[in-house]
Structure I
Amino acid sequence: MILPGATLGMLGGGQLGRMFVHAATSMGYRVIVLDPNSSSPAGEIAHLHVQANYNDAHALKALAQECAVITTEFENVPAEVLAHLAESCPVHPGAHAVEISQNRIKEKQYAESLGIATAPFYIVNNEQDLKQAFSNIKSALILKTTSLGYDGKGQAVVQTFEEGLEAWKALNFVECVIEQKIDLAAEISVVLARSTTGEINIFPVAENVHRDGILHTSTVPAKVDEKIQDQAKAHAQKIVEALKYCGVLAIEYFVGQNGALYFNEMAPRTHNSGHYTIDACYTSQFEQQIRAICGLPLGNSNAHSAVTMVNLLGDLWGAKNPEWLNILHNNNVKLYLYGKKDARPGRKMGHFCNIASIGEETLFTAEQLFSDL
């Protein structure tokens, strides 16, 4: 076990790292953040911010020497960096899991190898691949880059081969996957943790709404059929066990109008759709991440409240800040701002949670509050 008083390393200095630092310091740990950004949200509140690139040999050596364990807040840290660090310091999650999640082809093929359904897809490396996809899938398709795509970036909905070719050209003909666009009944996600001891704990399923490819709201409890929720949890547990995963993992799913569940993608870290856990669960996803990588007993992941989390994007900022008092007059609202200096359209600047007693409605009220900003 790695007990409070030890130093934890965090690769990445965004908002997920910031909330990790808050949780870790409240438990008595020190945190060193490695991030190239001089004004990273996590770096400005950590005990030490090492401003360097993720492949900086001197910075990595210093981090490994100082830290009892190292983790990450985003999946685009090069997997080889994690493997290198693991030679001299525990690193969770490991390079293998991160490498899979960095590539849409690998993660879809991994899910299928475990008997978990994905939307029908084809790998696109040439025009013939595109033609085959349109020949065999009789519906709208979504073209996605195999790497570095998130929050709707690097993807396009296409109806015809010609549209697909144009979209692929706009993506500079990089390797892509093209998949069937599912007739959605809902989108859901499962956040869970597996510790160094093999203990697994699963948070309640969140029902998610996206706008322009970016998460807008997450609501718990989800209104999706309990059998589908149980299936999503079982699939998530199968994945972390097969990977011998350590840390917090998030998995996003599509629920079709036909009642089928489809694996979409996974993130080897805490997740935007898990922010509700800070206010509505006995243990937050960030505290759970600390417990998992330090070998502590996992915390109670049950929800004690109903909740809707709403993302706050840079689009809300204009010549002045949003009218925060318009939501804070509601004493069920918890506001989180991430300390980012530049509010750009589509950039996640913060979130709020509208909480209520279990059984009470939260989504409608949260949307009303959001509209008042």
Structure II
Amino acid sequence: MKALILSGGHGTRLRPLTYSQQKQLIPVANKPVLFYAIEDVIEAGIRDIGIILGPNKEQVIEMVGSVEWDADIEFIYQGDPLGLAHAILVAEDFLGDESFVMYLGDNILRDGIVQHADKFGELNPDSLILLCEVEEPQRFGVADLDEEGRVKRLIEKPKIPPSNYALAGIYFFKPVIIEAAKNIKPSWRNELEITDAIQWLIDNGYRVEASIVEGWWKDTGKPEDILEANRLILDDIQPRNDGTVENSKIVGRVVVEPGAVVKNSMIKGPCIIGRDCVISNTYIGPYTSIGNSCEIVGTEIEDSVVMDGSKIVNAGRIVESLIGRGVRIRENDSKPKGHKLVIGDNSEIII
């Protein structure tokens, strides 16, 4: 089996961050979201991976290439994002006549895909789609299931959902899906929709099964989704101190990476302090990820993601914030009690 991981798209819901970086490279618990997908398919025993590229393709190639993966990775340029089924057609030469898993690179599954890959192998359907029970199914693509749990039809954002089972952005396919993608027409968005391709399979007598995600699943398409995924990942971290802690109090599950210096501060987990950071006279609260090479002085930060190379000095209290790479936040004369921020890369804010 092969894997096709999608790392294209413009990420408009995450602007201004995605003006300068690819959305799948935004870190959750100091790891790019895309890496969780790569790790999941490798854990499932897949060693032949194609990554679909769009805007910022050089960023993705460089970031993925910075790690020695236990897999062969091929990069496939899609160009304009013309739909998930279009991505399959672009990757036709790579996929050949083998079965594959298609994994949207901005999704995170707590428990990975091993059990779903096993189910695909055991049931041997033409497609197996991952579904997750959600509270507001009208916000998602939804599956209508028969009594045996097979998929009867897929509906995109239905006003009256036939079930609470949303498409989780991970699909297993036999090669027939390529034929399906070639036989559908663009939607009103001028895209070749994967839901239409799967519906083509159903309408033409092919077997489409469902596999229910038992643990949590997050689509990290919006700032609040990034922060929620960060909380969920940090809930599972194990404490570790590989840095230097001086005159500081560490409470709960905290990771301090090599080269980081924490002095005269309180760190309350779960949280992670990246490599080569300097944290001084600061409070870092629960559910916070501080990227590598950051400097934070005289500030309180809680329930936030701060990306690599940012410097925050005497900035009061920052909560529920997503702060890009190389950001500078510093004090002005006023002293507000709190700030809620979504800040693009290389910005400077005077507060």
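Quick note: the coordinates plus some simple rules give every number you see, no bench work behind them. No experiment lies behind these values; they were computed from the predicted model shown. Cβ atoms are built from the backbone, for glycine too; each structure is taken alone.
Looking at structures I, II, which one was Rg and Dmax of the Cα atoms in Å calculated from, given that it came out as 20.4, 60? Value 20.4, 60 for Rg and Dmax of the Cα atoms in Å corresponds to I out of I, II. Quick check: 14.6 is what I get for mean count of other Cβ atoms within 10 Å over residues 53-60, calculated from one of I, II. Which structure matches? So the calculation was done on I.
Among the shown structures I, II, from which was the value -5500 of helix-only ellipticity at 222 nm (-39500 (n - 2.57) for each DSSP H run of 4 or more, over all residues; to 500) calculated? Of the structures listed, the value fits II. Ranked on FRET efficiency 1/(1 + (r/R0)^6) of positions 45 and 293 (r between Cβ atoms, R0 = 41 Å, to 0.05), which label among I, II comes first with the largest value? Comparing I, II, the top value of FRET efficiency 1/(1 + (r/R0)^6) of positions 45 and 293 (r between Cβ atoms, R0 = 41 Å, to 0.05) belongs to I.
Computing Cα Rg over 2.2 N^0.38 Å, for residues 205-276 alone across structures I, II gives 1.10 for structure I. Given that P(r) over Cα pairs in 5 Å bins from 0, in percent, for residues 237-316 alone, derived from a single structure, equals 3, 13, 18, 21, 20, 15, 7, 2, 0, which label among I, II identifies that structure? Answer by label: I.
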